[in-house]
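No value in this document is a laboratory result; all are computed from the given coordinates. As the structure is a prediction and not an experimental result, all values here were calculated from the model. Cβ atoms are built from the backbone, for glycine too; each structure is taken alone.
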Structure 1
Amino acid sequence: MEINFDLEHAARPPARSDYGIGIVGAGFVVRDLHLAAYRKAGYRVVAITDLDLERARETARLRGVPKVCATLEELLADPEVEVLDIAVPPDQQLAVVRQVVERGRRIRGILAQKPLALHYAEALEIVEWCERAGIVLAVNQNMRWDPSIRALRTLLARGWLGEPVLATIEMRSPRRYAGWKRRSDRLTLPVMSIHHLDAFRFLFGEPESVYASARTDPRADFAHTDGIVLYVLEYASGLRAAAWDDVYAGPVLEGAAADNYVRWRVEGTEGMARGAIGWPAWPNVVPSTIDFTLRSQPGVWFSPRWPEAWFPDAFAGTMGELLDSLATGRQPSIHGRDNLRTIALVEACYRSIAERRAVRVAELTDELPV
């Protein structure tokens with residue numbers, strides 16, 4: 001068996017990358033991730049706006065954005081803006097999309113931040129607003145473009161691992177809570193776990209059922225439902241995909257030594273792969289890694305390496321996916337209606353936590369249009 005180490009870990013350039021991009025939101029995710037990735041990829045950002053105008057000006061100055069708009073209305077009136085990158089808190093995203101559609105001028109595409117919304121009904125409304133307006137909606141599920149996850153997807157597609165038997169993700173990363181995060185009792189599933197739930201869908205397709213268990217985060221000094229979350233996705237094939245999303249990670253923010261990481265592992269009938277995602281080291285850029293071993297190559301671990309990392313490089317992939325879909329007319333793989341299935345998984349996890357049972361995903365999809 002010939003081992004081809006081109007595992008397609010990096011996003012391919014879009015067929016056309018010169019669409020004018022307008023940015024809504026100027027927080028650190030935009031400043032340090034979106035705009036850094038877009039500049040590296042050669043995308044054309046033409047304007048930015050934020051409710052905090054000084055923050056927008058500072059982000060524009062640091063990242064070379066040519067125009068700062070005082071309001072969303074001003075940005076939408078700019079004839080150069082064809083595509084919107086909306087990076088606002090999830091409880092504000094629906095209002096922004098409504099304003100975009102009601103403004104009347106045609107925006108061709110929207111890349112919406114994940115989670116699309118904190119509740120399914122709002123996510124569905126966003127999707128329907130965009131569909132009625134003829135706007136291509138993509139959701140920034142950027143873990144799909146982590147280099148190790150894309151490489152794993154290639155291994156699975158080539159059949160090198162055989163039939164998947166067990167897949168796991170273990171995240172140990174403490175969180176601080178401020179702003180909109182303190183306004184909701186939904187802390188972890190729609191914000192952190194949604195990466196892993198969507199990645200499992202990306203890699204393995206749709207599960208039949210999910211069992212979830214959660215406890216509160218002792219660091220969060222306000223009422224909430226889900227802090228530390230554990231869940232198992234059950235597939236018809238027998239595959240089990242499980243994650244431990246530990247947002248406490250010990251008293252490390254209070255002075256204890258840290259042991260923070262994100263690791264994944266997939267065991268198949270013909271091989272096994274494991275990986276590490278360098279995100280917990282941010283703002284240090286640490287590339288994600290993959291190692292794999294195959295029955296056909298006894299006793300050998302293969303360890304390809306690359307310079308790209310989840311942060312910031314994956315953000316070129318999500319925007320590039322939208323730009324390519326606009327250029328070619330195809331539906332983006334992260335389109336809004338597909339993302340409703342990820343949101344439905346989040347809702348299924350909450351039902352499982354509340355009712356202390358495995359929840360069939362069909363229970364949700366029969367109730368909720370997807």
Structure 2
Amino acid sequence: MREREQADELNFLPVPPRDCSVPIGCIGSGFIMSDCHLVSYRQQGLNPVAIASRNPEHARAVAARHALRPVVDVRDLLRDSSIPVIDIAVPPDIQPDIIRAALEQPHIRGILAQKPLAVDYRQARELVEACEQAGVVLAVNQNMRYDQSVRACQHLLTSGRLGDPVFATIEMRAIPHWAPWQRRLHWLTLRIMSIHHLDTFRYWFGTPERVFASLRTDPRTARDFPHDDGICSYILEYASGLRACGWDDVWAGPAREGAAADLGIRWRVEGTSGLALGTIGWPEYPQRSPSTLDYSLCADGPTWQRPRWKEVWFPDAFAGPMCELLQALEEGKQPHLNGRDNLETMALVDACYQSAREHRAIPLAEILNAP
């Protein structure tokens with residue numbers, strides 16, 4: 001009981017909107033929509049009402065599973081004036097055209113877009129500006145911010161209990177399931193997995209001054225399609241002196257080739273007044289493996305606090321971004337995960353690619369201020 005009370009004190013749960021009955025139209029019928037978005041929305045009491053995708057058969061199957069109205073054509077769903085909020089979960093090279101089509105409909109007030117928002121920072125900026133000009137609230141589904149341990153750590157930071165952050169790391173050893181569309185884009189890790197970790201560092205600490213990245217191919221996936229960003233390492237440099245480092249290893253050793261597996265995601269934040277350690281339970285999906293947080297504060301002496309919870313990143317955290325969007329529409333403000341803010345995460349990803357190509361640290365201003 002005490003562990004749950006400690007978890008509740010860390011403000012880790014999303015806040016639902018006052019009105020959960022707002023109709024939500026869903027576009028896309030893959031795993032993320034069917035097994036994450038819609039499951040978490042139902043758990044939270046939200047109101048998805050219709051679904052459409054490029055594959056009508058998939059859409060009908062997902063509609064039957066989640067009690068939605070199937071719509072054969074995406075544009076027909078967008079034209080439905082009873083649906084003011086659109087939830088998009090499609091590949092990033094398809095998403096921009098859907099957002100632009102949504103902006104043609106005057107009844108659409110809010111859009112939750114999948115990450116990455118677009119294929120690069122420049123295209124993402126065009127979409128954000130188009131939404132702003134149309135008066136449509138855009139949120140981006142950087143849902144790792146709603147993982148329980150990530151959110152609880154942010155509360156420790158903003159409350160000052162860890163003091164000034166000094167050094168932070170996220171280490172991922174996992175073998176994800178890669179989506180078919182990644183083959184045509186030749187992307188592997190940076191825009192799919194690392195984008196979560198880069199955004200988490202921004203959530204915790206703000207946007208860094210510069211980043212240095214080093215990449216290599218994943219030898220397992222390289223047999224299936226060419227890519228540059230298999231195993232990714234990066235260092236974020238902050239003006240305060242803080243350094244944040246990520247190691248994203250989707251090879252994780254020859255676990256699929258006969259050796260034993262050692263998989264997991266671990267993070268660590270060291271501050272002048274405390275230390276926080278965490279794990280992300282996602283690599284064990286579909287088993288429900290809650291993320292964890294252990295922290296020790298100078299004010300408490302050499303002891304550990306170990307709050308625990310039953311919620312998990314996949315799928316529970318996926319309700320957070322939609323709750324944010326619906327709250328923002330209720331209150332006439334921007335969600336924290338707004339499109340303008342997400343541009344700095346997109347710029348950070350692009351800077352990592354550029355750094356690896358040019359073998360130098362890239363100031364974020366170099367990307368953000370590009371014409």
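Computed quantities for the displayed model
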quantity	calculated
Label whose coordinates, when FRET efficiency 1/(1 + (r/R0)^6) of positions 314 and 330 (r between Cβ atoms, R0 = 30 Å, to 0.05) is calculated, return 0.90 (choices 1, 2)	1
Of the structures 1, 2, the one that 0.25 was derived from, the read-out being FRET efficiency 1/(1 + (r/R0)^6) of positions 258 and 290 (r between Cβ atoms, R0 = 25 Å, to 0.05)	2
When FRET efficiency 1/(1 + (r/R0)^6) of positions 74 and 322 (r between Cβ atoms, R0 = 25 Å, to 0.05) is computed for each of 1, 2, the largest belongs to	2
Source structure (of 1, 2) for FRET efficiency 1/(1 + (r/R0)^6) of positions 66 and 266 (r between Cβ atoms, R0 = 35 Å, to 0.05), computed value 0.55	2
